[in-house]
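The numbers here are math on the coordinates, done by the rules we state, and not lab data. The structure presented is a predicted model; accordingly, all values stated were derived computationally and were not measured. Cβ atoms are built from the backbone, for glycine too; each structure is taken alone.
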Structure P
Amino acid sequence: MINHATAIGADIGHDSIRIAVVRMNGEIVTKTDVRLTKKQSRDYLVTLLTESLRGIRLKAAANGINPICIGIAAKGFIDHKAGIILGPDQGISGWNNVALARLISTGTGLPAYVGNDANMMTIAEHNFGVAKGLDNIVFIALRTGIGGGLIINGKLYRGVNNAGGEIGQMIINYDNGISNLGIKGSFEHLASASAVVRRFLEEAGDEKDFRKNISCKEIFELSYSGFPPAEKVIRENAEIVGIGLASLISIFAPEMIVIGGGMSQARDSYISAILKSAFENSLENCWSEVRIERAMLGSDASLLGSAYYALTRLAGKNV
């Protein structure tokens, strides 16, 4: 029965809540995007999420589809067994120690499960995406911050206190600056989209009056047009990302490293530069069988992963 079931997958983002009804085989039946219009707080998010889940459930029911559970992808540390968001608060008022699974289950009448968003993306790429059928993979989400997930021997690796897979906090340059989390020279601080923007403003500040809210995507576009500061920063970023991947290759020797997140949508030349740096900075015995691939599922990954996660948890299985 579970093989033919559907679940609702939801992803709580910075600007919106995305929700989809998903079949066990990864087919998305319907999806919606609900914009966040108020200053974010626990009560606002829980209320909006509950209402939106009810809405898509009614829409699915009108077409003869009845989801049997809900999976939710959220940022931060999660007690996945209890469905509690531990924190940090992500700038959301009251977003610490939130028993989200219980609140959503009470509000919708369906069993609900909560997982870290990068872990949910990892599960999706492992079951439906570019890493389908592999047993040992590393997933990295290059975005405002850097998230990640590990599949070891076919299972999601969680580590002690559900804190494993925090790839962004790996230290790759002890002499460099301290991140907003107080960690010196972290991968996230040096290689994320935020780092690209920070470095670009440093490089281009004297040449042109760029606004401080320029996006990483816009900087990539400037690099494609041949603007020297942008070219330099993107070239530098690809090398740093590759160095981070080299460390992961040396430690895990995975079958595949999957690069996801918004930065993974850059041109092939960027991905190629990352590969070059990764292989130059790791031993051939470690990298010779490793594939580094762009994620396949894009922004749907967290929806697919959270829905699949909910269905497997409901069935009494662990992923």
Structure Q
Amino acid sequence: MPKASDASEAPKVISSEASLAAALAETNITEVLDQLDEELIALKPVKQRIREIAALLLIDKLRGEVGLSSERPSLHMSFTGNPGTGKTTVAMKMAEVLHRLGYIEKPTVVACTRDDLVGQYVGHTAPKTKEVLRRAYGGVLFIDEAYYLYRPENERDYGQEAIEILLQVMEAERDKLVVIFAGYKDRIDEFFRSNPGLSSRVAHHIDFPDYDVDELMAIAQLMLDNQNYKFGTGAEDAFREYLTRRVARPRFAHGRSVRNSIDRARLRQANRLFADGTGTLTREDLMTITPDDIMKSSVFAEDHEPEDDAPALGAH
């Protein structure tokens, strides 16, 4: 007598329709996309690409619900642009979108560089790379300045071994991990030309434009608001002049440089208030950045080197 079929073997019922509204309510990805709009100044083409990717993935899920062919798409990406243009922040939001849509297990980003992946002697690279991959499994691996993995001029370099391990994992275990390569556009482009196997596995290439001075001012204002500071009379004009000079100098890093310059202004403000040593400080005093707090920057002294981009108030 034939064995009765187990209930778990019953054929899956395929619906003839899928509810977009229900999917949006369940995943709530619009919340993440709205946060991206609110928390990042400018970057309109980047935000648009993230929305397009989110839409594609959501529609793919709905296609699966009605029985249409819907293989898991390649989700590996490259983020290119100058330092401080929001690449790491967008990677974190992308991880949240992928998690809410069920493409990764956890909304986490493990950031690394060549030093985390490549060893200094034979047999050292594979365990280092595999350990980073182990920590990143289930989420997103963000490789900053990825082109430093490839050093063809040094035949004893072990970066190629790390690349080969990444290639294998990106293909064989793409359901467990999303890899984002990040760095300067020209160098990332050359990196992919030199490693076509990697390029063929990267589906989404997103370029992050530079900020102009107006956008940098908006970033500064947002940072001040978040920390309960404000520009006093004349300080906004002084900071705009600071940015105009700083943009033209070496090692400028956009949002990162703005954050560090705000931190230095806070240090000068605190030193100014502390040095007075008398009287009572009002809420207004404690909140206000004055022109002098900005104009004392070395950027305004032609005989000094410009401020570097090391954090002024500890690691960020």
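Work out FRET efficiency 1/(1 + (r/R0)^6) of positions 108 and 228 (r between Cβ atoms, R0 = 30 Å, to 0.05) for each of structures P, Q, then name the structure with the largest result.
Q
For Cα extents along the principal axes in Å, for residues 52-171 alone, the calculated result is 53, 32, 23, so let me know which of P, Q that is.
Q
For which of P, Q does distance in nm of label points 7 Å out along Cα→Cβ at positions 100 and 140, calculated from the coordinates, equal 1.3?
Going through each structure in turn, the value belongs to Q.
If helix-only ellipticity at 222 nm (-39500 (n - 2.57) for each DSSP H run of 4 or more, over all residues; to 500) comes out at -12000 when worked out from the coordinates, which of P, Q was used?
P
56, 46, 35 is what came out when Cα extents along the principal axes in Å was calculated for one structure; which of P, Q is it?
P
Identify the structure, out of P, Q, from whose coordinates log10 I(q)/I(0) by the Debye sum over Cα atoms at q = 0.11, 0.15, 0.19 Å⁻¹, for residues 116-275 alone was calculated to give -0.65, -0.88, -1.09.
Answer by label: Q.
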